[in-house]
Structure I
Amino acid sequence: MLYALHEAAYNAAIPLRLAADAARDFWGSPVNPAGRSDYGRKLFASADLVSNMTRRYGKPEWRIDEVEIAGQSVPVEMDTVWRSAWVKLQHFRRDPRALAAAGQRGPAPSVLIVAPLSGHHATLLRGTVRGFLQDHDVYITDWSNARDVPLYEGRFDFHDFVDHVRSMITAIGPDTHVVAVCQPGPPVLTAAALMAEDKDPMRPASLVFMGSPIDARLSPTVTNKMAEDRPFTWFQHHMIHTVPSPYLGAMRRVYPGFVQLYSFMSMNETMHRDAHWRYFEDLVKEDGDAADKHREFYDEYLSVLDMTQEFYLQTIEIVFQKYLLPRGELVHRGRLVKPELITDIGLMTIEGAHDDISGVGQTQAAHALCSGIPAKLKELYVHPDVGHYGVFNGTKFRRDIYPRARDFIRRAQPAAARAAA
């Protein structure tokens, strides 16, 4: 019912949005002399704000057509190299001739960035992809919106996520380095542990966990406490809703992205209110750069996707209530998951001292679980000045965090691969 009400509210706002669009076009027109007046600028800013607050935010484009390497512009093309109904494995191919001109010759380490399936699209990691593209052959998981997956495609749960990760690592090939951002940490570690136990020749060369809830018992945040304080049945009854028509996934039970978005925005209500007020003032002052940054952020932040009921509820139970992985009790397809059996896969954990989603200690817990990995293949880093988003995006990611991850991957690269490069 909530999903249908949400859609009804959106449709009911269409006349208001159309009126706001018309007013914005009128007062923003360069041929309207009154549009440059203080009164005109305020009307334009008001109409723009109303339009943005009532419109539909679709999935953003990747907008990665090139990357700068050693001062050279290197063209980039994206294509899908593996897929299921639930994900597209996207590969960002760098032009080899431009790479040679930039001083990079030979094969680069393959990096699989496992994007979170937690409400936002994989494009939230656009900055992460750009960073790793400087020195690596980059792949990323582009997860599907559950509301667009027909019922006949079946279920998708935590264990399916693990299987998908393993299949994609295998599809990329041996010596792949896996970067798990936030939510994928536990299932990625699960997949790596199973591959290590099986002595799978396609097991990854290294794992890099960024702000991941490997052990959510440590330094619990508001998000962790909410999951812990409420019974499992509360999430079943209050967070799960049915996709309405005309979506392809009509009748599928999901955790809607807009529910999570409202929850996150309510946690930082003052910050978002102030940001929109500054945006209004920037429009009035005709500060285009500041306004563009605001729009770029919220175009991404307000674009959300739904998760299947089974994936969301199992994640709540496994990761945030029963802590099965750090307790050594996680069973996947009848097999006990044993991270201690990983011996030859590099492990790096990256945390932000101000992370309000995955508290300090939750990610680095992977080091204790992976007791079989020698110290020379491990690295732990806590950035003193970033929060959750800053761990994988922004200036400090580019300046401080990415170079450390790059150097760690180089050290973890198998000797044969280093020699070939």
Structure II
Amino acid sequence: MAAQLTKGQRDEIKKQALDDFSRYVNPQKARVLKNAGLDIIEGKREGAAVWDITGKKYIDCITSAGSFNVGRRNPEIIDALKKALDEYDLGVFLLCSKPKADLAKRLAEITPGDLQYVMYGSGGGEANDFAIKLARGYTMKNDVISTLKAYHGHTGFSLAAIGRDEYRKPFGSMVPGYKHVPYNNLAAMEEAVTEDTAAIIIELVQGEGGIHLATDDYVKGLRKLCDDHEVLLIFDEIQTGFGRTGKMFCCDYSGVVPDILTIAKSLGGALYPISATVYREELGDFVMTHAFTHLSTFGGSDIGCMVGLAVIDFIVKNKLPEHAAKMGERFQKGFDELLTRYPELLMEVRRKGLMMGLQYTNDSIGPRMSYQLAQNGVMAIYTGNEPSVMRLMPSLVIQEDEVDFVVDALDKSMSEIMKQGGIEKY
């Protein structure tokens, strides 16, 4: 439709949409996005790219924090959704259905180790909510330990697990029993564990926290710590799952199997919301005796499950984890050159597959780089916990020429900021 409109008509539609968003949704968000050069009204969406309604093309490195692993409007996933609509609707959460059973079986097959049972939800926060409820209910213990700068969602139990005060303070008292310790610090975690610790929940790569990578020794140490103290280990792979880091799941690198694994975002193929909490068979004893303590009207809908099956099939058939690893290495070559060329701006690169973080030398550079990258055809944003870190998470279907385009845009953007000056290192 947008292609049939004149430029003036497209401009007017964009202006009206932005005005309405500011007036009826969130004026502050509209201002922030405008300042970052991201006051975009998405039009055409395809592969690793999105077009503003005015016609300008961008490589999407935001992807709603990894929700678009299979690409924007993937034709195979769209076809699966259309077929599902020919036969199904949401279904009734309380009833059994073939799509629910089929997807649960497939998840049990592709998740690590002996993870078997599935509880469905509609978003990542909900998946983590159930994971924490399950851990507390099964162990009959109260405390949950997460890490500083962690992000686990904005719902009740998961909000309390976020390792950043700014997210929790506006809402007063949180669900009690939470501790937050430094990331990648096994000694701090050991000190925090008590007889009343039900679970440890961690991201294997902190996304919102600034792309910090858990070491294999840390992850293996957590597994032993949990085993020694009868504590459940929860891996939040909502951002890292489904090939993002170069493996189907990030925990495949260490070989450590959690007791509970949470997944969401890209499972829905950027077309239909669905999340899942996958857990060991023995934990099912609690669910059997408390079958209706966690309900989700739209969680694991029949339509969503059909989409999830198509997403998994696409990822496996096209070897997206391996492709993500290869494209990540191509990015790294470009990053290495940028590190040499712009030491005043770029301090460090942290990366696993296509989950990438650029550590700038001060907080002001993140917003400035978002703006400059947008001028050069790349959508990217700095992280909420660390404005000095830019998170780059393109779709896993990104191709070599698109990788090179992003690296070139980074180069042009950094060159422009160097010309502007006003740079202070920490």
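Bear in mind these aren't lab numbers, they're just calculated from the coordinates by the rules spelled out. What you see is a predicted model; the values in this text were computed from it and never measured. Cβ atoms are built from the backbone, for glycine too; each structure is taken alone.
Say we calculate distance in nm of label points 7 Å out along Cα→Cβ at positions 314 and 378 for every structure; which of I, II gives the highest result?
Largest value of distance in nm of label points 7 Å out along Cα→Cβ at positions 314 and 378: I.
For structures I, II, which has the highest computed value of mean count of other Cβ atoms within 10 Å over residues 210-217?
Ranking I, II on mean count of other Cβ atoms within 10 Å over residues 210-217, first place is I.
Among I, II, considering only relative contact order in percent (Cα under 8 Å, 6 or more apart), which has the greatest calculated value?
II
Output the label of whichever structure in I, II has the greatest value of distance in nm of label points 7 Å out along Cα→Cβ at positions 138 and 186.
I
Identify which of structures I, II gives the largest calculated value of Cα Rg over 2.2 N^0.38 Å.
Going through I, II one by one, Cα Rg over 2.2 N^0.38 Å peaks for structure I.
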